[in-house]
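Scrolling down, you'll hit the structures one after another.
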Structure P
Amino acid sequence: MPWKCLMFGNAARPKAKFMMWLQMQNRLLTADRLSKWGIQIESKYSLCQREEETRDHLFVECDYTKIVIQKLMHWTQNQNIVAATWEQYVYEVIKRAKGKSKEAQLFKMIYSEVVHSIWIERNKRIFEKTSKGWERIAKEIACICCVRAPPRLVDVVQRFRF
């Protein structure tokens, strides 16, 4: 489990950390997994309506998710995550989350909240037929991270302007 560094010392909400754990284990109930069980649902991904819904598309290829992550990386003055495959993506995420630095702790929290927020937005579009723009989702994640930041990170988070 090379991604265990994402779980420990992470100030994100427990439900966000759990969602990230499901993502890393490839246990999110995406359309491709449900179809393997014989459950028929719309296979196009609800956020972009372009590709079949898979974990890899959801977090690596989808433009909607890329924009949310890009906005948050810009907010924290970090470079965007650039990857062509799931393996490259996980490598980049782990590289940024390793260590006990303030930047690594902040990244873990932001990443967990991104995974959770993208999954919740996907579900709302499918089941409630409601949607939010990527700007609003990015701002909500930034707000959650500001509120949940442990005392060690408060000074880091407060110097960023969204």
Structure Q
Amino acid sequence: MLLKNSRARQSGISLLEVLISLLILSLGALGFAGLQLKGLKTTEDANYRAHATLIAQDAIERILSNPEQITAYITSNSYTATAPGTAPPGNCVGSTCSASAMATWDIAHLNWTVANALPAGRIMAGTCPFNGGNAQCVTVSWNGMLPGNCTTAGGINSTPDSTCLVMEIIR
């Protein structure tokens, strides 16, 4: 008889059990939300890297298509920070420009393109500090990282928070 009475008292769910199950459920939901945020950040980073790759390839093609002015392209002070907005004046696409004017316009257009495609985007072409200085590189950076900080004497900056892409120009 004693066992029968104790079963009758324990039927149903207590408020404490409900609260514990809600706590476990909410922790799972928070974990899922954290995974979603990390996924969004990774997707955004992949998008920036894809844009940087396309811009660097475009820069290399422009440099290689105007070999007379390669020095103008490879001079690191030719590339300046540009605010996003209106395209640079002049247009050498579809018109006859001198090689020098084409290089000047290409550099201005590349600066404008990277500023509009990437947050705080910058581009630079110059001699690679690695490889004994025998190669030229195009460097694209974003999120406030300066292109000069993307490479070191020993190679490419590979710190986890680096936001840049370096491509070597092969001629």
Which structure, out of P, Q, was P(r) over Cα pairs in 10 Å bins from 0, in percent, for residues 84-123 alone derived from, given a value of 29, 44, 26, 2? P
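Can you spot which of P, Q the value -0.42 was calculated from, given it is log10 I(q)/I(0) by the Debye sum over Cα atoms at q = 0.11 Å⁻¹?
Values: P: -0.42; Q: -0.57.
Label of the originating structure: P.
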Using relative contact order in percent (Cα under 8 Å, 6 or more apart), single out the structure from P, Q with the greatest value. P
Looking at structures P, Q, which one was mean count of other Cβ atoms within 10 Å over residues 20-27 calculated from, given that it came out as 10.2? Q
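None of the figures in this text is laboratory data; all of them are computed from the coordinates on show. None of the values given here were measured: they were computed from a predicted structure. Cβ atoms are built from the backbone, for glycine too; each structure is taken alone.
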